[in-house]
Each structure stands twice: as C-alpha cells, then as structure tokens.
Structure P
Amino acid sequence: MKRHRIAIIGLGMAVTPHAKSLLDLTDRVEVAYACNRSEGRRKAFGEKFPFPLAADFEVALKDPSVDCALILTTPDSHLDLVSRFAKAGKHILLEKPLEITSERAAEMIGICRQAGVRLGIVLQHRHRRPGIRLREILASGRLGKIVGASVFIPVWRPQKGYYDQPGRGDKLRDGGGVLLTQGIHPLDVFLSLTARPVEVTGYARTSPVHQMETEDIVAAAVRFEDGAIGVVDATTTAYPGFPERMQFFCEKGSALITGTELKVSYHDGSGETVEADTAVGGTGADPMAFPHDHHREVLRDFLDALEEGRDPLVSGEVALRTHRFIDAILQASAEGRPVNVVHD
C-alpha cells in the first residue's frame, strides 16, 4: 500500500485531532509539511507534534512528492486554497464548511472535478456508530417508512473567548452561524438518513445572548420527498450545552439518537441499543472537548478513497446538499415564506 505524503495547511484550533489522527496512521501517511504564516502558531504546534514546519504553503504546492493536502483554514479562504492545490494535482481533505456561500462551494467542487482530484470534507459525525447502525436498520426495512424526522442541536458557545474572537460569526469569514458552523455536523448525519428535503419554512435570528452577525437560534419545519415531515431546532444559546438529538418515527417503530447513543423500539416490543460514548462532547463552551477517533476515521476513509479510486464518504457534492438545505432555511426566514430546497 502506498504511503501518502500530506501537507497540513493551517495550524489553528481545529488542527489537534487531525494531527493525532495522522500520528495514528503513520504506516499509511507521512506529514511532509505543517504550514502556517504565524510564527507563534508554528512554535506552539511544533512543541506538541513532530512534523516539519513551514511558513509558506507554496513549498507544498511545488513539491511533487506531496500528493494530498489537509486544509484547515477559515472558510473564506477555501476556494482559493483548494483551487491552487487541485490545479497542482493534490487530493484535498477540507475542514467544514465547504465555503462561505454555496455558489463558491459549487465552483470549488467543479475545479476539483476538472483537475481530477478527490475532495473529501471533514464531517466526522458521519463515522459515529449510532448513525451507521441506524442507516443499516432503515435500509433493511425493519422500521418501515419514516413518517416524521426531526433534529435538535442545543449547543452552548459563550461570547467571551468564542464569539469575541476576530471574525467568529461573521458572514465574510465564516459564512454562517449555528447552522453552518455547529449544526452542519448533525445535519449531515440527519440528511444521510432521510429522504431528500424538498421544502422548508422557519425562523432564524441573532438572540440578545450574543453579539454576532450570523444566526444563533433557528426553528424550521421541513417536508421531505417521501412525505415525511419534521423540524430543525438549533442554537448556540443552550447553556451549558446538551446532547444533540435526532428522532425518527416510522411505520414499524421509532429510533432516537441522543449524542452517541441510539435506541430503536419496534412495534412488536423488541428493540436495540447502541450505548453512548461518554468521551464525546463538544456541545459546551469548549468546542474541542472530544477524542480524535472519528477524525481518524475520516482520514482513514480519505486514504482508502485515494487507494480505491473513489470519492470519500463525504465528498464535496455530498456536503453541498447540506449547504443547500441550510440556504433554504435562512432564505425562508429572510423572506417569510416556504422555500424549495435546491438540489444540484
């Protein structure tokens, strides 16, 4: 099996679980460069991880031995960086979200396709056991058709130390608030389990709890292609932070995912449980309060995809579906009417 050479671009808050994952997978991947313009960030990262440091990512672009890049910079920089690495023939694993708008995201995806490189998106909740097992159960038909599907995202993020950071919650840097920045993880899992959403209506606003440009509380109703209906309830005002919840009411039973626990109850009285992983957090004031296990699985799948000549589990196109869903909710709120969800 080929040992890949990867460049890390960006050494900010998100890098630690990725770096730990790369150490776990040293038999398959070697870090060629860990790049950041900030000397302070390079120094802090170098004290924790034994990877070669670089101030300028151009060195990775020009190195033909580097075949892939892990891009962990702010969303507003993704189109430019992904385009440059794609045109240099490097496969890309990109931290969520895709970009600050769906239009820029679609452009980026097209550039990767044209360049013939793989684009994977870091949405690590897709590798949690409850979603994987429920997907299997739904595919088997044992629960029957979903009639109601809802997702609840009660996250806490403080103003001090989080939203006070320069650019945090700004449209021009982050692109969105609770839906695009925090909610995108559970929404990605949720939409992978339902039929396609076709129409939404709802409300999104910035509450008095935070001083920020983008939304921190959302309530929306959804209609799905198969006739199911449900709600999306998301916020970063839910002190001190509570487990995310998804509920699926079906013809032959119900399923409830709470954090990393799955409970399935069938009409015949039987059931099934996937026990919670108590180490997983991230819904409170510290957004990085979780182990790196699921990040490792994202990276493993990305490397498998390169070896097998396929798209990663969450490709650019797959992630764009969640972006389009978020767009529709925000548009419905802004215009005060039901909005159809765009499907590329």
Structure Q
Amino acid sequence: MKKTRIAVVGLGMAVTPHAKGLVDLADEIEVVHAFSPSEQRRNAFAERFPFPTCGSLDTILNDRSVEAVAVFTPANTHRDIGLACAKAGKHVLMEKPLDITTARAEELVDGCRQAGVTMGVVLQHRFRPAGMKLAELLRTGELGRIVGCSTVIRLWRPQSYYDEPGRGSFARDGGGVLISQGIHTLDLMLSLAGQVAEVTGFATTTPVHRMETEDMVCAAARFLNGAFGTIDATTAAYPGFLEEIILTCEKGSAKLAGTELLVQFQDGRKVAIEPDRSAGGTGADPMAFPHDYHRAVMADFVMAIREGRAPKVTGEEALKVHRLIDALIATGKAGRPVRVAGA
C-alpha cells in the first residue's frame, strides 16, 4: 500500500513521542517535512530523527504531495495553523488542546469540516487497553447504569516548569491544570461516563506555584445520564500520582488507575488489566512516558484517512472536554453552579 505522506509542524518538547511513533510507522507513513521557524530546533531534531526539516510553513502548504499535517506547536497557534492546512486541502492531526479558547477551537473544527478534511486530536488516553476494556463493559451493559463517577488528577509540576515564558498563562496555554494536564483524563472520563450537565466547585492558584492560571480545581458534577460525580485536579501534589477514574454502577464498580483496571461485579466476578510501562508524566518530568499510545493515535488517524472514516477522537469530541473545562473555571470564579455548554 502507498505510504501516507505527512508533515510535522512544531519541533519542541511535544514532538518527541510523536516522532518516535512515526519512526515505528515508517512502513505506513512517510514524513515529507518537519517544520520549525527555529534553526536550532531543526538542527536538534535532525540529530535525533531521520526526517527532512524545513524552515517555512509555506513549504508544507504548497507541497501538493503532503496529504496530512500533524501540529505540535503551542496552543495559541493551533487555530491559525490548522485552518491554513485545511484551506490547503491537508488533513489535520492536532495536539491537545484545540486552542486557548473554546471559541477559537470551534472555529478550527468548523473550518476543517467546511474544507472537507479529516481532523483528529491527540488525546491518547483513549487508546490505553484498560480504558478500552472498560468502555466495552459499559457499552455491553455488563456493569449496568452508571450512578457515580469520581475523577482524580493529582499531578506534580515544580515551579521551574512554570518559569518557562508563557507556560501557565492564558495567552499561550489557555489555562492551567485543566486544559494543559487534566484534559486527557477528563476526555477519557467523558468518553466513559457521558457528558456532564452541570458543575459546581472551586478553582484556585495555590501558594505552591507562581503562575497566572489555576493549579487546583475541586468540583461536584451532575451528568446528563443522572449520575453524580466529583472532579479533583491539581499540579501541586508532590511527587505526582496516577490519575484515577472510579465508576459506581448498578452491577458493580470499576477503577482505572493510570493503565491499570479493576472491575468488581456484585456477583463476585472480576476483570483486571495489569498496569503497563506507559503510565508516567505525573511528576516533575512531564515527558516521562513511552510513546506507545501516541503511535496508536497516529496509526488510527492515518487509517481513518485511508478508510474515509472519522478517527477515534474527532474535533467535535474534543470540543466536549473544552466546554467542560470552561464550566469548571466559570464555577470557580462565580461560586455557583454552571451549566456545561452544549449539554
């Protein structure tokens, strides 16, 4: 089968697991260009990976042989780069978040839809076997109706992490723990438990960090399906702990802790998946994890293009977690319950 020709945009910290995945997928994917405006970053990337680099986005946009573009730049650039690629007829794989505001994210998703290109989003937790198994058990009804969902995201980032210019700011990142770190687990939660209708809670910046945006959020949630839940997210929890999603259901309970799953049914049955080596990035080094599920995101995206189907995580799906994050921030500011847009 002919290889899918793609380009990579953005050669900073986020590109590493994706580039490793592209090396693994060399039989299926050809990287035609890897772009950064920084010569230093291009040179550093070229020393590590066997892909040709370029110093202009126009080189990619004007290359008709490029079928898709994978974007790994700062969040505040996503809309404009994604729309330029879509206008040029390129399919778009976008690193999370979609952009720094939901309005900009909606413009990006709408633009890709109107251009008729496939859009995928890098929310790789959905590709973990433990989460996929739990999704199957819920889909088949073996656990019955969900009545409760508790999501815990207790991570650690030292002050040095936020000392990088723009990090933890609204202008570059769009927010703090929710949109930069918690978005992965919150997206997985929504894919399992369904949409949240309303939240009420608190959001703050603790004395642990000097930063513009929130590093701690605690909220209660009411889901559209009637379930109640809680959301507890922070980057102030030293030394960092595995994210957890705990579901209380009519016929039993399930606990996801990183890549580990334990399901216990009321009739005595159990389903368990042992943790794998991919659970990481919860502590001081945000990139301390292997690239297995980033590779899975890329493989699914390319197959979606070939098969003419939607990828596992579409732009529309990603907008759901953006709207939830908006509501969590809004309730923290207003001190009252807030409806989730679109729910």
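All of the numbers you see were taken from the coordinates with simple rules; none came from a lab. Since the structure is predicted, the reported quantities are computational estimates derived from the model, not experimental observations. Cβ atoms are built from the backbone, for glycine too; each structure is taken alone.
Looking just at distance in nm of label points 7 Å out along Cα→Cβ at positions 108 and 276, which of the labels P, Q belongs to the structure with the highest value?
P
Could you tell me which structure in P, Q was used to calculate distance in nm of label points 7 Å out along Cα→Cβ at positions 12 and 260 as 2.6?
Label of the source structure: P.
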